[in-house]
Structure I
Amino acid sequence: MLAYTIRRMMILVLMLFVLTFLIYLALDLTPGDPVSYMISPDQYASMDKAQLEALREALGLNDPFIVRYFRWLINVLKGNFGYSLSSGVAIKDIVMARLSATLELSSVALLISTIFGILFGTISALKRGSILDNTLTVFGMLGLSVPVFIFGLIAILIFAIQLKWLPVGGRLLPQYTSFWQHLPHLIMPAFVLSWYFTAGVMRYARASMLDVMNRDFIKTARSKGLPEWRVNYIHGLRVSIIPVVVLIGFRLPILVGGTVIVEEVFQWPGIGREFVDAVQAQNYPLIMMIAFLTTFAVLLVSFLIDLLTALLDPRVKLE
């Protein structure tokens with residue numbers, strides 16, 4: 001098991017290096033001049049080529065690509081994340097200020113999608129072919145096909161503008177002193193973000209439950225005269241939920257990255273919205289740091305799931 005863990009860890013480090021290199025290369029090939037976003041248009045127009053060139057030189061933008069990449073990589077390994085090109089604020093402070101809002105939103109959405117996804121998927125499998133099963137199947141298809149921003153705009157139109165039950169957007173106001181005061185701001189974006197993932201978990205849980213209910217140990221449990229609820233929820237659900245848990249594990253980093261659209265729609269001050277602003281301003285250091293953290297989260301979750309799978313199934317590490 002130790003050799004398998006070390007091998008998977010080496011693969012994680014290699015993939016992290018390759019992915020960050022490709023992201024940095026893509027940013028380098030992007031047209032545009034970051035300097036033009038750092039200063040006002042009037043000031044930019046009044047500066048001559050020598051002044052602009054001196055500014056680029058001071059920022060290290062004229063260095064070769066490979067030099068800039070390894071400089072960035074070494075600084076990250078040292079814990080120096082650099083400064084925002086547009087505001088001059090330390091990137092570490094920007095990420096820490098925005099990450100808490102994104103984690104709050106994504107955690108609530110993950111909890112909602114997990115509970116309702118497993119619940120609806122299990123009920124749909126146990127009521128296979130019924131009206132309830134067909135209704136939940138349609139719900140799943142809509143969840144996977146309707147874009148998140150469309151559902152978000154519809155939710156704002158109904159619950160915020162027409163019914164006036166919930167605020168349109170935002171997160172915190174100066175007068176808020178507790179979590180419960182800003183809870184109404186969280187409800188709508190959390191449910192919109194969980195819409196797509198609930199449908200995915202539900203369909204996966206339904207397929208897994210149907211597969212388990214046709215196995216021999218379920219037939220044996222029924223032949224012993226066990227109550228149907230015990231067969232379904234103690235023996236069936238306990239086994240069928242294992243692959244669903246693996247799927248949910250991969251959802252967390254995807255949720256963090258998927259908050260970009262929801263945060264834009266609901267003006268939620270999270271890391272996704274900050275990423276959009278950084279892309280528009282060609283703020284390369286901030287873009288790279290957010291991309292690095294997202295990539296690291298995805299690879300780390302994949303690594304932990306590989307270890308969990310190897311512990312549950314010894315054939316994985318032997319292969």
Structure II
Amino acid sequence: MTLTELKYVLTLAQEKHFGRAAKKCHVSQPTLSVSISKLESELGVSIFERDRNHVRITEVGERIVEQAQRVLDEVNQIRDISQDGKSQLEMPLKVGAIYTVGPYLFPNIIPQLKKIAPHMPLLIQEDFTANLSVKLMRGELDAIFIALPFTEAGVVTQALYDEPFVVLMRKDHKLSHKETITPNDISAEEMLLLGEGHCFRNQVMEVCPQCYPSESNATQTVEGTSLETLRHMVASGMGITVLPSSATQIQYYKSILCTKPFSGDVPQRRIAVAWRVSFTRTKAIDALIRALHESAMRDMCLLPE
């Protein structure tokens with residue numbers, strides 16, 4: 001077993017395609033295929049299932065891929081030690097965020113991160129929590145911004161900030177005269193929701209359970225693919241929606257839309273950053289967190305570092 005073979009396994013697990021994996025590893029497809037087959041023969045298990053059109057990771061293969069990532073992370077730590085950590089803020093940092101965080105967080109922290117670590121390129125992705133978790137464990141991402149709760153073996157999380165939820169509506173809406181809104185003010189018929197897969201959708205459902213699309217009103221419930229889509233739908237008079245307060249920093253339709261806070265025990269979510277325990281570039285994670293604290297996003301209740 002060699003580090004090169006482990007690298008091939010990780011790359012194929014990421015790409016799910018021998019041709020793309022070979023290209024990414026800068027080797028021929030037969031070389032990559034033979035190397036992985038050799039490793040499988042040595043271990044006596046199949047890491048991948050193959051057919052003409054698909055590559056799938058076996059159950060035992062998933063565990064091997066996770067361990068291979070940890071091994072390569074440890075190898076990178078040896079390199080960092082040899083350079084006394086000097087390269088930690090010079091290599092690219094791959095960061096992911098859930099869809100309801102990325103568009104509002106990244107524009108604020110990227111300028112600050114450039115000041116703190118000007119020689120560290122930032123590669124960013126947006127995705128659902130479940131997909132970000134998989135990419136993190138496979139080494140496709142180094143850190144991810146997610147909403148708590150989030151539990152994953154071998155992952156460290158640090159809570160960053162809390163943000164309240166607000167109700168978005170047109171200024172001519174029947175509820176616009178109210179100073180605050182209660183969940184009971186919102187009816188299922190006019191509530192606009194994010195589609196399945198968004199954790200923020202589930203959080204809104206906990207606040208306004210009466211707005212959950214039951215069998216009787218499922219056809220009446222309108223869903224959007226993003227918070228910005230919901231904002232446009234509200235502006236067009238299709239209903240009202242709930243946003244995290246960070247999403248209100250974008251002032252589209254300022255003349256016709258308004259936001260209202262919830263009354264009483266205001267619902268909120270807690271945002272955290274997560275990274276693998278075996279990830280060795282602690283200075284890069286520290287820089288990312290510092291950039292967040294120096295961005296001073298409004299309506300954000302920062303937690304102690």
Structure III
Amino acid sequence: MKAPKHKDARPVPSTAISVVEMRKELAHKIANRAIAEGVTPTDIPGLGLSRRSVPSACASAAYEPSLIVFVQGQKRINVGKTTFVCDGSNFILTSVDLPVVSQVISATEKEPMLGLVLKLEMPLVREILSQQEFHLREESADARGMAVGVTSVELLSACTRLLDLLDTPQDIPFLSSLIQREIVFRLLRSPQGKHLRAIATLGEQSHRTSKAVEWLRTNYAKPLRVEQLATMARMGVSTLHHQFRSLTAMSPLQYQKQLRLHVARERMLNDGLDAASAAFEVGYESASQFNREYGRFFGQPPMRDVRARRRAIAATSRN
């Protein structure tokens with residue numbers, strides 16, 4: 001009598017095998033080129049390769065419109081009160097400038113966190129949208145400035161071919177733009193593509209809200225006038241608040257505050273400014289208010305936090 005087959009003996013779909021194999025191949029190629037910690041720029045415009053060999057403390061950052069394809073390790077990203085956790089099977093799509101707090105939560109010297117970072121150009125997105133038919137009916141409802149998806153075979157294939165161009169630099173001027181067009185097309189076709197389409201589509205509320213986000217990103221040190229921001233976005237104040245929070249997971253005031261704190265932290269860390277100077281430079285009128293808000297957001301007072309960050313960076317460099 002034949003022994004019954006165990007249900008775990010079902011064959012693994014070939015597509016799943018392909019994704020795992022392609023992810024390993026891309027991880028190998030990134031690891032060979034990204035030797036230093038952090039993001040290594042490449043000869044391909046807008047393309048960087050990311051490597052982190054140890055878990056990190058929470059760090060503030062400003063994400064611009066971009067695609068990050070993770071192939072190894074694990075990272076947590078906080079946008080407002082929304083948390084995204086990405087591992088080697090994910091990509092993260094950012095369609096507007098966002099202040100974030102991120103943390104590498106899984107990485108070792110033997111198996112570092114590895115990723116590919118590609119800046120997205122909105123004119124290219126709009127050009128592809130004008131040439132292709134996409135279903136746009138859902139985008140106004142819940143368009144977000146950041147979304148996480150599961151990486152497909154097609155996206156991994158395009159990213160691998162883009163990275164391979166570094167072996168033939170004479171091909172980069174012509175072929176890199178073609179492959180980047182394919183990557184944008186794949187993103188627009190993905191379930192997360194609706195968020196990117198909403199930002200790029202002229203006349204949509206999400207696009208108009210992104211203009212308000214862009215203004216705040218450039219003018220974070222200026223006093224915030226929500227009415228003026230709403231007029232700029234061609235919508236009412238309450239509608240702007242709703243759309244802004246949907247897109248960024250923050251109110252306009254929270255967005256400005258986080259951006260100011262992020263920039264102040266970078267100025268203290270990189271340019272040696274003291275807390276009071278950094279506070280006034282990013283638009284605070286009161287140093288004590290800056291100290292309170294900085295401590296609530298980063299967990300400790302400004303200069304103590306900066307000293308701790310410098311020690312952490314030095315320790316990472318030694319490793």
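Read-outs: derived from the displayed coordinates by stated rules, not from any lab. A quick note: this is a predicted structure, and the numbers were derived from the prediction, not measured. Cβ atoms are built from the backbone, for glycine too; each structure is taken alone.
The table that follows gives values for the structure above.
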| quantity | calculated |
| --- | --- |
| Comparison of I, II, III - label where mean count of other Cβ atoms within 10 Å over residues 118-125 is highest | I |
| Relative contact order in percent (Cα under 8 Å, 6 or more apart) from the coordinates reads 27; which among I, II, III | I |
| Label whose coordinates, when helix-only ellipticity at 222 nm (-39500 (n - 2.57) for each DSSP H run of 4 or more, over all residues; to 500) is calculated, return -16000 (choices I, II, III) | III |
| Origin of the value 47, where percent of Cα pairs over 17 Å apart, for residues 198-277 alone was derived from one of I, II, III | III |
| Identity of the structure behind 45, 28, 15 (criterion: semi-axes √(5λ) of the Cα gyration tensor in Å, calculated), options I, II, III | I |
